[in-house]
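I've put the structures underneath this note.
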Structure P
Amino acid sequence: MLAGVIYALVAGLARWGLWPRFLPWLPSACALAFSAALGYGLLAGFEVPVRRACVMVAMVLLWRLRFRHLGVVWPLLLSFNAVLIFEPLVTLQPGFWLSFAAVGILILIFSGRLGAWSWWQSWTRAQWLIAVGLLPILLALNLPISLSGPFANLLAVPWVSVIVLPPALLGTLLLPVPVVGEGLLWLAGGALQGLFVFLGAAAAALPAWLPSAVPVWAWWLSLLGALLLLLPKGVPLRPLGWPLLLLCVFPPLESVPEGQVDVLQLDVGQGLAILLRTRNHTLLYDAGPRFGEFDIGQRVVVPAMRKAGVRHLDLMLISHSDADHAGGAAAVHQAFPVARVLGGELARLAPQLDARLCESGARWEWDGVVFSTWRWEQGPDGNPASCILSVDARGERLLLAGDIDVHAERAAIDSGFDLRAHWLQSPHHGSRTSSSKAFLRAVAPVGVLISRGRNNAFGHPHPLVMARYRGLGIASYDSAELGAVRLQLGTFGTPQAERAQRRFWRD
């Protein structure tokens, strides 16, 4: 925008005869315009949208110097390739795809149109059509859909372009001048603060929404729907775009078969969160860590549950109150309706959870799957108080043990609770104070699911425990190595890593 303003200013001065005759106006206009774009890019930090704009400005000005019309598609393609050549890993940034896609959408909706739209029609239609066109891309990048985005952009883009940027740029240039530079920056800051207040109110009124995971075939159909809606009126099949686009907003969900459990151990670092879904019910065992303002429940657990199509929780079971297991519970409770909350200990759980104490011997059945719990009622608080959950799906069993130690393990063995399971969640992340030989023999698992942070300060899992697993022929599935781990309980299959291969840039 700044480059365009400067180019138009020089061209206007030349047209009115106010530009020096000994100085060719076109090369001067192009040079000044590109210098302005480059200078603004340096001030703005050269993020992806700025780099794209600078390359596009350079291409257009270069062709203008040759008295040729370049069009709009070639600058976009050239800038796309130029950004990739200079920084190939920029493809990992969502802003790269969103920036180029938004410009491509504008080119598509404004190129080759018959008749003219008023400035107000152009502006409003641009915002809505960009929102429609970016829907499939936002879902592919696993980003939330902002319902307030089109409304916010109607004000935010001209506000920043006309009211915030000019005094900010002038203020930066005039900082050496007493009072003037600081005053302009103060005006820009006040205008920006007012905009933030408006955006906050808009986001609160229409919060962002992350739909469920979309099957690949549904995503391609929704992309086709978005492209149809971007075409001019009168194009055949254009009305078909709306039902196709709705596939990405309300995707068809794969239901869990009767008698089976979809088990997902989330990659939450040094903590634990396991999502269990039967055909009609959902249970969350622990909710991930929270340390200070860093809440894994909000950042990982809630988005993963939404992506899995979870609408509500029938039960949230918090094994015990340590922050690495219970820290994210409040965020989950705020994001979803939760019918019931149980905990191995209640003293340190958030009051809004309204949790009840886990009881030994409790047993219930959901969709042909049997659940039962055990807790060391005479044991001390902390790790030994963890509530154990046993899940039996068509004879295949899973045992979730929280952070129980060897003393709680012995108490569980002596209690007569049926510990046998094909799959065991490694107690206390594989700590040396857990996974005793007696406990492992009582459970007799074929594999353990380990949830821990890579290079964690606690040294989990302990080498002696890993050697014990190997000695008993127990396979291990480690979240620090595999990421999230999924198990279809009731099929007698093997756990699958959600991240099955090493990223190419790590090689």
Structure Q
Amino acid sequence: MKRLTKYISPALFATILCAIIAGYLLFVPPVNGLADNGDFLQTLSQNGLNRIDTRNLSYFNYVIEKFHIMHFYNETAVPIYSSQFLFIQAAIEINKLFLSSQIFDIRFLGLIYYLFFLGAIYLLTRSLTAPNRNFRNYLVSLIVVFVFGDTSNTLTFNSFYPEAGTFILMLYCFALFLLIARKLVKHDRLTTGAFFAVSLLLIAADYHNVPLTFALLLMSLGLLFSFQRHLAWVYILVAMVGLIGMGGLVHHTVAARYQSLNKYQAFTHGVLQTQEPSSKVMAGQISSQYALMKGNDYYPNTYSAILPNSKYVHEHLIHKLNAAWVVGYYVKHFDQFSHLLDDAAKNVMQIRIQSVGNYPVGARRSPGAHTQYFSGYSLLMKSFYPRKYAFNLLIAGAFLVIYVIGMVNSFRKRDSRDMMKFFLVLGLLTIVVVLPITTIISYGTYNLSRNMFPVAISLNLLLVLLIADAVNYRLWGSAVQRDQQEVKTQK
């Protein structure tokens, strides 16, 4: 045991295990990933790629491994407003260097995500366990592997879904902040700059991440306690303004392109999800005929009584819908809104996209087959996690009580560690509590499992933080003395 602790820290131990587990999943045939549900088209177009096989068989059912790399003018390209572009372009360049300039192999994208993921796991585990190398912290490292090495998280690496970037960048944000809070880095300013850089990439990874801006701002307030010079405070405040600017940019450039779609589906998948939709929408000055659209998508696969993208619908329905109208409606019908929040809570731990397959065509698996490899944590949470929004509120309240006490004790001792940690917890709890509300208002119940993805990651981060603090006796603001005692004992 002493030899193990001498050469392999808990952080390195967790990284090695995740490297083996995820590496086998992503790179050893049959390669696992996520099939295309139709969302890949825009990402492919933005990055100069297109499909080789356009048969319907490869949609939803099987993972696509190969894509054409375009070398001529791309007439279908649209402006790029996503940080996912950086990961994909890096993968394409490495693909050209080692494989082909004509064909892109999805495993190179998986490799890019894989390497960044291992870095995130190392920093995350170090932020939770350093500076001590005792049995308790190796146990924490195993929990990190069990939770974040789960296949439901890593399957997205071999795909073009933005959840891969969101997952990795959230781990980096948490780890970098906690490293600063626990004073485990020599260069606080450099690490703070890295935190804000990663935060900007997180907001830009997917336009659904715009609500995370508020949570990141709350975390950033905690960084003010790490510096005593007023000039550093100015830099932090400027960086916070940058976060707001990035959130506004993504909202107005990307979300605006989907404004009609989001308004329509917030109406059909949210407002109309009631037993008496006709009378309720009439009270809001909207014709009862639109109640026929209940549950419809903006781009319906079957016959629709009224075309959602028609000029008539835009003038008489979509033009009237805005955030104020939807909020006002839910205020008047709060019971309906609470039921929709429970629907969101049911999807919090449904991390894996269930509608698509995980195997390529050559794997000889049935269409749409799912892998169960290293899925223990996700299956456990899917089966037993309570499916009520009120339970998430109870969790939030419990975490606030625990870490407020630590913050107060830390303030009395004039130590910033637990004060900063409180703002980290507050930011994550904001995601848990607020994101379901903004999602229902903005998108209704459409695609809930994917929209709730940041909530699941936040809950998982809070869980491992609580476990690490509990087993290391760092709750209630006793972190400094405990760490010093452990280090002396090891020496």
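Quick one: semi-axes √(5λ) of the Cα gyration tensor in Å came out at 38, 30, 21 when computed from one of P, Q, so which one is it? Don't skip to the end; give the middle numbers.
Values: P: 57, 25, 22; Q: 38, 30, 21.
Derived from the structure labelled Q.
Assign the value 15.2, calculated as Kirkwood radius over Cα pairs in Å, for residues 209-288 alone, to the correct structure from P, Q. Could you put the intermediate results ahead of the total?
Working: P: 15.2; Q: 15.9.
So the calculation was done on P.
If helix-only ellipticity at 222 nm (-39500 (n - 2.57) for each DSSP H run of 4 or more, over all residues; to 500) computes to -19500, which of P, Q did it come from?
Answer for the origin of the read-out: Q.
Of the structures labelled P, Q, one was used to calculate mean count of other Cβ atoms within 10 Å over residues 201-208, giving 23.8. Name it.
Details: P: 12.9; Q: 23.8.
Going through each structure in turn, the value belongs to Q.
Any idea which of P, Q comes out highest on distance in nm of label points 7 Å out along Cα→Cβ at positions 65 and 337? Let's see the in-between values first.
Working: P: 6.5; Q: 5.0.
If we compare distance in nm of label points 7 Å out along Cα→Cβ at positions 65 and 337 over P, Q, the biggest value is for P.
So if we calculate relative contact order in percent (Cα under 8 Å, 6 or more apart) for every structure here (P, Q), which label has the highest result?
Structure Q comes out on top.
For FRET efficiency 1/(1 + (r/R0)^6) of positions 153 and 377 (r between Cβ atoms, R0 = 25 Å, to 0.05), which of P, Q scores largest? Display every interim value, and only then the final one.
On the way: P: 0.00; Q: 1.00.
By FRET efficiency 1/(1 + (r/R0)^6) of positions 153 and 377 (r between Cβ atoms, R0 = 25 Å, to 0.05), the leading structure of P, Q is Q.
Only the coordinates and a few stated rules stand behind these numbers; no lab work does. Bear in mind that the values here come from a model prediction, so they are computed numbers and not experimental data. Cβ atoms are built from the backbone, for glycine too; each structure is taken alone.
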